[in-house]
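Peer 1: What follows is a group of structures, each given as structure tokens.
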Structure 1
Amino acid sequence: MSATFPHVLLDALRTTRHLVVFTGAGVSAESGIPTFRDALSGLWERFDPAQLATPEAFAEDPTLVWGWYEWRRMKVLAAQPNLAHHAIAELETCVPRLTLVTQNVDDLHERAGSTEVIHLHGSLHQPRCVACSMPHGTLSSAPGEPEEGRRLEPPRCLHCGERVRPGVVWFGEMLPESALQAAFAAAQDCDCLLSIGTSGVVQPAAMIPQLAAESGAVVAHVNPQPVSVHGPREFSLEGPAGVVLPALLDAAFQ
């Protein structure tokens with residue numbers, strides 16, 4: 001299997017001092033988590049996900065939006081980390097330093113054993129007050145039966161009494177500055193970066209692989225579809241992350 005991977009990439013993984021792993025929706029999709037590109041089904045199919053994921057939608061119809069996000073959260077809690085999540089967690093034991101940056105709002109990386117995950121788009125499991133931004137940590141962490149189309153009244157903030165909102169970044173909102181700057185700094189410091197399951201077109205997160213490449217790092221994109229590369233130290237590895245990553249670890253470290 002090692003012959004299918006570029007020697008430059010294998011050598012970079014074996015000798016890296018700082019590896020960055022950058023993941024997108026494709027990784028979670030392999031665990032059955034719907035992406036925003038997937039059409040909604042059942043009682044949700046009449047809604048556009050992009051129209052539910054906005055501050056305006058929550059202000060206009062909070063029970064609809066909260067019900068949809070609780071349905072999504074239950075889907076996540078019922079899902080399990082896949083082979084890609086586990087391979088990324090194993091990578092932490094193979095290299096001196098690993099920084100994991102994700103665009104996903106689930107906790108599958110953490111459940112697979114990854115530590116110190118930078119969540120660029122927030123988390124379904126960390127809701128906060130819509131007014132004072134105080135964290136609200138009393139939601140159930142046990143998977144329940146997702147109820148499609150069910151409206152739910154959002155809980156109230158224990159600090160100020162306003163509604164609690166999902167702890168994700170909605171369309172039209174800025175990414176959390178501290179997370180974004182930490183991701184940029186890691187990309188500029190690393191000597192190898194794996195970009196996994198992301199289209200690489202959503203800004204500003206798409207700058208992360210670009211910054212790594214500009215800083216001289218070896219960059220590999222793992223995606224079912226080919227990714228355009230620019231230069232001899234950037235590679236496109238085609239295939240499901242749950243297949244490619246375990247094989248890559250075996251080739252580099254076994």
Structure 2
Amino acid sequence: MEPDRSFSGRRALVTGAGKGIGRAAALALSGAGAQVIALSRTQADLQSLEGTGIETLCVDLGDWDATEAALSKVGAIDLLVNNAAVSVLQPFLEVTKEAFDRSFDVNLRAVFHVSQIIARQMIARGVQGVIVNISSQASQRALQDHAVYCSTKSALDMLTKVMALELGPHKIRVNSVNPTVVMTDMGRINWSEPQKAAAMISRIPLRKFAEVDDVVNSILFLLSDKSAMTTGVSLPVDGGFLVS
């Protein structure tokens with residue numbers, strides 16, 4: 001079978017690409033022919049991508065000025081995956097200013113800023129760019145101790161819609177992917193307690209958590225020409241959680 005080269009000739013930027021979904025998406029895009037820039041705030045995580053042909057960029061997206069400086073040098077980008085995020089879980093009555101500010105800085109403001117920078121140069125080049133924001137089922141369902149995280153992801157879904165509305169006339173599509181719990185290395189650790197995992201799985205009609213490939217396949221679909229008429233949607237990858 002011929003290898004998939006459906007993204008040949010395109011340059012992709014993936015944020016939060018040092019581990020988990022972001023790393024897997026960067027590798028999948030590279031394997032499908034794209035020239036990929038993997039961005040992370042942790043240099044040690046990026047080192048695992050050495051030798052893959054993927055270019056790496058170390059910057060903390062919570063730092064507005066550093067982000068502006070770093071992205072001014074990345075060159076032309078056709079595909080953007082806004083994956084970088086933080087999750088600080090606290091009961092509503094105990095949410096700290098630090099947790100609130102850090103969560104919104106990374107989960108929303110950074111997406112806003114990175115997308116502005118990349119979309120402006122997409123428009124200047126006249127390309128039909130694509131942006132995929134990684135959201136969550138938590139954008140649409142209240143979860144215990146997730147007051148800040150749920151709020152950031154709900155805001156991200158609406159940002160996705162407004163971006164799609166305003167960037168559509170420039171032939172730029174914008175969508176989000178909204179996973180349930182994903183079995184990344186971190187996901188396996190966070191959901192290793194059987195009682196906690198069983199309580200969540202019982203609310204998922206397919207009775208299982210998502211694997212990383214489930215999310216990556218949806219990202220690739222939304223980045224590809226196969227979804228050329230799809231923009232402004234939030235695509236659940238949740239095993240039916242949001243319908244239960």
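Peer 1: Quick check: 18 is what I get for relative contact order in percent (Cα under 8 Å, 6 or more apart), calculated from one of 1, 2. Which structure matches?
Peer 2: Value 18 for relative contact order in percent (Cα under 8 Å, 6 or more apart) corresponds to 2 out of 1, 2.
Peer 1: Quick check on the output: 0.55 is FRET efficiency 1/(1 + (r/R0)^6) of positions 76 and 204 (r between Cβ atoms, R0 = 41 Å, to 0.05), derived from one of 1, 2. Which one produced it?
Peer 2: So the calculation was done on 2.
Peer 1: Taking mean count of other Cβ atoms within 10 Å over residues 68-75 as the criterion, which structure among 1, 2 has the greatest value?
Peer 2: That would be structure 1.
Peer 1: Just checking, which of 1, 2 has the largest value of volume of the Cα convex hull per residue in Å³? Walk me through the numbers before you get to the answer.
Peer 2: On the way: 1: 123; 2: 135.
The structure with the largest value is 2.
No lab work stands behind these numbers, since they all come straight from the coordinates. On a predicted model such as this, the values are computed, not experimentally measured, just so you know. Cβ atoms are built from the backbone, for glycine too; each structure is taken alone.
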